[in-house]
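Colleague: Each structure below is given as structure tokens.
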Structure P
Amino acid sequence: MQTLNVGAGRSDDEYKAADEQRRADLLAESRSDANYFFYAAGLATLGTGLLPVRLNILVTIGVFDLLRIYGRSSNPIYPLAVYGAAVAWVVMLLALGFAARGGHRWAFLAGIVLYAADMIALTLTFSIWAFGVHAFFAFKWFQGQKALKDLNDPGVSTF
């Protein structure tokens, strides 16, 4: 059943313009939230040691911390494997960022699942600050996927 918009004080053209503005705002919000994938990738390069400067206080990846703690090996390939995994992590975040900016909701959900799993590893290493940073990114990605869901659901109005 379609609502006739009686008493709203708007003409059909104003209603359509407001709906188009709402859709444009939701798309801009989802793209803004998708940018947090790129911020996470930049911070991951700082936290994993891919750059000459390493920042481990606020920015760590729990899986790599667990590898460093429990996976110490005298094998000369071990450091290369850790760096390869770090590069794969950063590339995956960049790919998810481009997919999310393209309007794919699954990219946001994959980022949330990825960071939620890493948050479990962070609790094992007692990295409370990094846990908070991960939670912030997961929240922003949740907002982004919600904006895309509202954008693709024509029956939902956010007025």
Structure Q
Amino acid sequence: MTGHALADTSTARPGGESLIFVDSNVLLYAVDEVDPEKQRLARNWRAELWKNRRGRVSFQVLGEFYVNAVRKQPAARDEARAEVRDLLAWNPVVTDTALLERGWKLQDRYRLSYWDALIVAAAKAASCRYLLTEDLQAGQQLDGIEVVNPFLRSPESAL
């Protein structure tokens, strides 16, 4: 897993740099060896986001990552926990009443699943311009956030 040191990750970015919200599927590909090409691409995104300190997540994403990583590799529980601890540096968005309400509005407006709507709502709450995921349509605009498929675009195109 990453082993990155915690870093300052305030949402105010000098020079107008865009923040990028990362879905759990991208984090999972980075640690899963089943698809080496997707693993390489996901790791490249993750490394660039750490380097530029522009990655964001939610506690929902961290929970989804942890549960699925441990399900795939039960012996890697400690490594999955270490990854989650590292990602706490990305200022995870908490699901509260306001996020829940915004998620429901997005669910109705865009006909998203409940979980995807919460992710979009969390990306908006974190002031992100991009949502890095393969689960939604690449290029789609959702409440001012552009969906980016990490396997179709390079980090340089958004960073």
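What follows draws every value from the coordinates through simple rules; no lab data is involved. Note that the structure is a prediction, hence the values are computed from the model and not measured. Cβ atoms are built from the backbone, for glycine too; each structure is taken alone.
Colleague: Ranked on relative contact order in percent (Cα under 8 Å, 6 or more apart), which label among P, Q comes first with the largest value?
Modeller: P
Colleague: Here helix-only ellipticity at 222 nm (-39500 (n - 2.57) for each DSSP H run of 4 or more, over all residues; to 500) was calculated and came to -15000; which of the structures P, Q was it taken from?
Modeller: The read-out comes from structure Q.
Colleague: Another question about this same structure. For Kirkwood radius over Cα pairs in Å, the calculated result is 17.7, so let me know which of P, Q that is.
Modeller: Computing Kirkwood radius over Cα pairs in Å on every structure in P, Q gives 17.7 only for P.
Colleague: If you work out mean count of other Cβ atoms within 10 Å over residues 92-99 for P, Q, which one comes out largest?
Modeller: Going through P, Q one by one, mean count of other Cβ atoms within 10 Å over residues 92-99 is largest in P.
Colleague: For the read-out distance in nm of label points 7 Å out along Cα→Cβ at positions 108 and 124, a value of 3.0 was computed from one structure; give its label from P, Q.
Modeller: Matching structure: P.
Colleague: Thinking of P, Q, which structure, once log10 I(q)/I(0) by the Debye sum over Cα atoms at q = 0.13, 0.19, 0.27 Å⁻¹, for residues 20-67 alone is computed, gives back -0.27, -0.57, -1.01?
Modeller: Derived from Q, not from the others.
Colleague: Let me ask something additional. Given structures P, Q, which gives the highest value for distance in nm of label points 7 Å out along Cα→Cβ at positions 36 and 132?
Modeller: Top value of distance in nm of label points 7 Å out along Cα→Cβ at positions 36 and 132 goes to structure Q.
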